[in-house]
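What follows is a set of structures for review.
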Structure P
Amino acid sequence: MDSSTWIKNLRIRDRIIQAVRDFLHGEGFVEVATPLIVQAPLPEPSIDAFQVCTDAGRPSLYLIPSPELHLKRLLARGLSKVFQLGPAFRKGERGTRHLPEFTMLEWYRVGADYNHLMDDCERLIACTARAAGAGEQSIPYDGNSIDISRPFPRITVDEAFRRWAGWSPLAETDLDRFDEDMAFKVEPALSASRPCFLLDYPAALASLARLKRGMPRVAERVELYAGGLELANGFSELTDANEQEARFRRDRALRRKRGLKCYPWPRAFLSDLKRLPRCAGMALGIDRLVMLLTDSKDIDEVIPLPPEYD
């Protein structure tokens with residue numbers, strides 16, 4: 001990539017980030033900056049946090065893989081619309097679409113569910129595409145023209161796996177098989193000409209999402225894909241502290257089984273979760289959004305400096 005293209009991408013990135021902030025402020029959201037260094041990161045089995053140096057005799061501290069726990073604590077304490085746009089850190093992630101330090105947007109709405117998040121995403125894509133000059137109704141990416149008119153297609157995980165992988169993950173979720181088929185069969189089959197919401201994940205992959213009423217095998221979790229890029233992941237949030245504690249214990253056991261580090265227990269989050277109102281939250285990767293709106297194939301083309309420059 002020549003320097004003029006890189007500079008152009010950085011200028012577009014700046015406009016995209018400004019458009020994101022303008023959109024969310026226009027919706028009545030409050031921007032916050034929660035701690036980047038924490039004692040108890042989210043105990044996800046598939047995400048590893050960077051441990052930072054600490055003084056002898058003091059608890060270990062970690063760079064946040066996501067601000068999720070802190071943002072929901074703010075909702076529990078009275079904020080109704082909140083977002084954070086800033087760095088997040090995940091160990092072992094590096095490639096053309098991954099960085100160990102990346103820019104994450106997370107926003108949360110009280111009184112909402114994942115349907116509201118999908119509406120937010122559609123409008124956010126439209127306003128950032130305008131800001132980037134990528135197109136009003138369609139944008140070019142990787143040799144395709146992507147129609148970004150609303151509404152985006154929605155497909156359930158069960159329907160997608162039945163169609164392209166030949167089995168139902170709701171009947172019996174084999175996590176290893178699920179991950180492999182998602183990466184090599186389902187994601188490549190999603191439309192290259194339309195953004196798409198993949199929703200209603202198996203309960204075993206609920207993470208911090210609530211289960212669908214009357215459908216205990218299904219979690220109200222949704223992911224947004226466009227141009228082959230996974231852009232966003234969101235939930236109708238689980239507000240049952242006892243159920244969340246049980247899930248965390250299962251996640252901890254799975255981390256231990258895989259030989260991964262077990263983080264300190266997130267006591268403060270679980271305590272505040274008892275007061276969390278009905279809400280929904282979405283996490284969106286800003287770097288990948290900039291990739292999409294600048295027709296870039298490598299994440300290094302849309303960031304100021306890759307981490308290797310240090």
Structure Q
Amino acid sequence: MSAPLTDLIAIRDLSREQVDGILSDAREMLPIARRERASVPTLRGRIVCNLFLEDSTRTRLSFDLAAKRLSADVVNFTASGTSVNKGESLLDTAQTLMALGVDLVVLRTSSAGAPVQLAREVEIPVLNAGDGWHQHPTQALLDALTMLQHRDTLEGARVTIVGDVLHSRVARSEVELMRLLGAHVTLVAPPTLLPPDVSSWGVTVTSDIDAVLPDTDVLYVLRVQRERMHRAFFPSIREYAQVWGIDAARMRRLPADALLMHPGPVNRGVELTSGAMEDPRSVITEQVTNGIAVRMACLYRLLSAAPRTEVTS
């Protein structure tokens with residue numbers, strides 16, 4: 001039995017044994033995530049708060065469904081129209097939630113490091129659903145589960161991550177988990193979309209996508225995060241699509257058993273064309289379903305080790 005989880009902030013905080021345990025639990029929960037079986041009473045009586053202080057649809061819905069499939073009660077809290085917009089601090093909000101009897105907080109925020117600060121101050125588990133450019137651990141875990149449904153192991157697998165690495169919390173979590181599981185990672189991006197510390201990541205870096213495609217087992221395409229770009233990182237969207245986008249022609253350069261993945265949502269026609277998305281090697285929809293199962297497993301592991309929160313007056 002792997003060590004219990006108290007918080008889930010970053011991939012680097014997990015041991016290989018803990019990762020294997022989460023993925024094993026997620027496999028068992030897949031029939032529930034797929035609605036092949038009804039929800040289970042595992043977390044009945046527990047209260048999960050989705051504290052989303054940054055816009056999100058897919059991730060919030062995934063966590064919401066994951067908690068409800070385990071029969072937890074869910075409180076969805078967003079910054080819009082709440083006391084956060086009136087100047088209340090994150091800590092004040094969290095303390096209010098604890099007073100209401102919340103057992104776990106799922107935090108999504110544009111502030112890198114906020115989940116770490118919150119975990120230090122509250123006595124309930126904190127699950128990072130994405131913080132700024134920092135980490136998105138459940139995305140990396142669901143991606144690993146998806147890959148392992150098509151491969152016996154990731155040891156020695158050649159994973160190519162292409163796109164906006166600079167602004168991507170997914171890329172950071174993905175690299176850490178792939179290396180932990182023994183994969184070889186190559187990052188492909190224009191130099192302006194690479195982090196300044198990328199040389200310390202332990203990966204291969206190139207800007208030539210066509211050179212690496214024939215030797216790729218998993219092609220992981222990142223979203224171009226235009227909402228985070230406050231200056232021009234490449235001449236135009238059209239040029240980006242031509243030089244680094246994946247279309248049907250580039251899909252033909254991949255091995256026949258390669259996988260195509262994307263964390264969503266896709267900027268169709270920018271990082272991926274419709275032809276690429278319709279390729280039978282695309283497992284993007286599988287990632288969505290696996291996301292529910294992995295988040296179910298993470299909620300279960302965090303709450304099974306945590307005492308129930310007592311409501312304070």
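Please treat every number below as a calculation from the coordinates, not as lab data. Everything quoted here is computed from the prediction, not taken from an experiment. Cβ atoms are built from the backbone, for glycine too; each structure is taken alone.
Of the structures labelled P, Q, one was used to calculate FRET efficiency 1/(1 + (r/R0)^6) of positions 101 and 125 (r between Cβ atoms, R0 = 25 Å, to 0.05), giving 0.55. Name it.
The correct label is P.
Taking Cα Rg over 2.2 N^0.38 Å, for residues 21-172 alone for each of P, Q, which is largest?
Values: P: 1.27; Q: 1.13.
Top value of Cα Rg over 2.2 N^0.38 Å, for residues 21-172 alone, among P, Q, belongs to structure P.
Check the numbers for distance in nm of label points 7 Å out along Cα→Cβ at positions 45 and 237 across P, Q and tell me which is largest.
Numbers: P: 2.5; Q: 5.2.
That would be structure Q.
Please state which of the structures P, Q yields 0.95 when FRET efficiency 1/(1 + (r/R0)^6) of positions 37 and 253 (r between Cβ atoms, R0 = 41 Å, to 0.05) is computed from it. Can you show the working numbers first?
Details: P: 0.95; Q: 0.50.
The correct label is P.
By the measure Rg/Rh (Cα atoms, Kirkwood Rh), tell me the structure among P, Q with the highest figure. Don't skip to the end; give the middle numbers.
Working: P: 0.95; Q: 0.97.
Top value of Rg/Rh (Cα atoms, Kirkwood Rh) goes to structure Q.
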